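**Q** Got some structures for you, see below.
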Structure P
Amino acid sequence: MKIIVAGALGRFPIGGNAWVVLQYLLGLQTLGHEVYFLEECGEGSWVFDWESEEVTTGLDYPAGYLRDCLAPIGFGERWIYRAGDQARGMRLEAFHSLCEEAELLIILACPLDLWRPEYDRPRRRAFIDLDPGFTQIRAENGEPILVQTLDRCEQLFTIGQRVGVPDCEIPTQGRQWSIMMPPISLPNWAFASGEASHFSTIMQWKSYDDVEFRGVTYGHKSREFLEIQDLPRLCSQPLRIALSGGDPEALRRIGWEVETGWKASFTPDAYQRFIQSSRAEISAAKHGYVATRSGWISDRSVCYLASGRPVLVQDTGIGNRITTGRGLLTFTDLESALAGIEAINGEYELHRDSARRLAEEVFSADRVLPQLVEMATG
């Protein structure tokens, strides 16, 4: 069937964000669907250029990044980047015809900044939440663009594995959120060979403003990272961060190896090289994911798992849905993080094999996406 995937690729030109989109495009394409990509910017395009450190309002820079990401996977001109009355990629006439013919419009993570009449023309629409808790609280607080997008979708999905569970603090407003795993295109993420020395992560210190719900403020990874910042002082395991924002010098002083985040992971290839040259992942989660017991698991962690690189991440309640302890380990405090490092290093090859097996059995796109498509079009 013809499927349009809408997301933010050119507006957030960084390899990790690109791979979020690519997993869906590649996975759906491998399943035999005719897949197209839409990026809707609303009335204008505002994109931060990492190299010039300036905001650009032209379409050529983000559309060029988008093109460079999609050309290697054979998308040609099966994409459109829209802002106001301008567009790059597909001709508007061809895109309007596509909307008439499409069976499904999948809106990935970001609401459409401008809902145009043609977005009502595909037979069905589905929204996929990749930011559990923050998405639902913003909807609860009445964010207009988000609410409009959710209300126009027949099916809502979330990677928050515990959304809707009684002890999960995430509001649902009576909406039905179907639970799904973040998919990965395994043919594009091979088991990584070679020795690697560092546990690592790719981290944005703070993505956007905190959110508040019922008098509680839910924050970002910067808040939870403080729980494990002293790890380098307490273990001999080398630890590396590709960091955007924050104070890299302060982290270096306490023993972390810090790289400039965008330089380490600007393109999809660079992001993949960083992950596959790591020994394992170690990462805090956003405070909001932890405090709400959302059951969130990172698409980045799934890339480590597929690469046969074990994952040690802060507990968000994911253990209620996935068996942890081999390949995927969780921690709640500094002491359990240290124990996790020791456990991985103590049986490293076992954890390597278990990580890949988890990717194959739980997260593979050919397992995750058929159910998504069936539910969204049924």
Structure Q
Amino acid sequence: MKNLSRESLKQAGYFVLISVIWLVIGWTLRSQLISRQTTLEDQVRQIIQRDFPGEVPSEEELSFAAVQGMLGIVDDPFAVVIPPPSSLKFAADMAGETGVIGLVPNINEAGQMYIETVVEGSTADNAGVRVGDILLSIDGIPVNAATTVTGSALLFRGPVGEPAHLVIERDGEILNFAPVRVERVALEWEILDNGVGYIAQYTFTTNVPELFEEALTAVLATNPPAIIWDVRFNGGGSMTVAQDVLSHFIEEGALFEVTLKDDETRLFSATGEAMAPTVPLYVLVNEFTYSAAETVAATIQETGRGTTIGSTTFGKGTIQNTVPLKDDYLFEYTIGYWHTPNGVSYQGIGFEPAISAPDDPETAVDETIDAALAQIFSEK
């Protein structure tokens, strides 16, 4: 085999050097192109999927975790991405078509979802679910670090008459419960012994305007000396529904105002369809009066249309929007703040009623209703 000439070696060296240079240039250009076309999230995801020696989460799990991390640095305590199957119940729930079992969940300091409230006499209460129980699964769907309070609340709900299968941990023991979902009552009404009309409203879902109009029509037919509108334990809902219901008591003018991004404002005014613009009105509130329910009470008091009685409300002055995402996910987030006609916000402080008369749950009587009746007949 002939020895390579010095000239051949030199040419081979040049070839190798040029090849290395082009390789470096190509790699650099490729890296710059990738960095421009992909996000930091994409790059980390790709590296995890390529190099992580353990079990790699699915693409969907990685994306969901990334979104949760994103929301964690946004100053919005109500921002949440709701995955299926919880998200699939949202529309029916907003229409008031889902049944309930009487549980309110929350997250403890250890990151576990537990039962914060069991409604007395509910199917969950009768089944044996207790405050402090740790939720492990709902209808076979695991409750884990990715499960949000909003998402779990939707999982509790479903068709009326169907059981919610719960797996719960209590003092180290694993327990199973199957409370049956019952109809969620949007409102109730009656005529009290003294002829006063009483309407208790528990939500501002989209089925409420029709139900409220029916109830108010029946109450007005008795020619009541006054109406008690009870929005205690009302979790709020649609601000448009709040506008519709308020318009039954206020003939004209501003009801409340919403401030959106970049200080854009939207004014909600009376619709001109007042059914009871002059009947004496007393609105009952407490610390479980939220959002839209706080709005109506504050408006009634500020406009002088009626008297508010009870205890200071929760203090939720924000408004949320819900939009669909890919693969049946939903995104709920804050879009603005509501204010009274005079521009007052009750965010974080709550609305204080004109007459303080909190109800004592340990007594057989309802002190708040009694205070309203006393006020009604003391003014006669």
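**Q** Ranked by relative contact order in percent (Cα under 8 Å, 6 or more apart), which of P, Q sits at the highest value? Don't skip to the answer; put the middle values down first.
**A** Numbers: P: 17; Q: 12.
Greatest value across P, Q: structure P.
**Q** Upon calculation of distance in nm of label points 7 Å out along Cα→Cβ at positions 139 and 163 from the atomic coordinates, which of the structures P, Q produces 0.6?
**A** Going label by label, the one that fits is P.
**Q** Name the one structure among P, Q that Cα extents along the principal axes in Å of 60, 43, 38 was derived from.
**A** Label of the originating structure: P.
**Q** Mean count of other Cβ atoms within 10 Å over residues 147-154 computed as 20.0: which structure among P, Q?
**A** Considering all the candidates, the number was obtained from Q.
**Q** Ok, one more. From P, Q, which structure was distance in nm of label points 7 Å out along Cα→Cβ at positions 83 and 123 = 3.5 calculated on?
**A** Numbers: P: 3.5; Q: 2.6.
The value was obtained from structure P.
**Q** Moving on. When distance in nm of label points 7 Å out along Cα→Cβ at positions 251 and 267 is computed for each of P, Q, which one produces 2.4? Before the final figure, lay out each step's value.
**A** Values: P: 2.4; Q: 1.9.
Among P, Q, the structure yielding 2.4 for distance in nm of label points 7 Å out along Cα→Cβ at positions 251 and 267 is P.
Taken together, the values in this text are just the output of simple stated rules run on the coordinates, not laboratory data. Please read these numbers as outputs of a predicted model, since none were measured by experiment. Cβ atoms are built from the backbone, for glycine too; each structure is taken alone.
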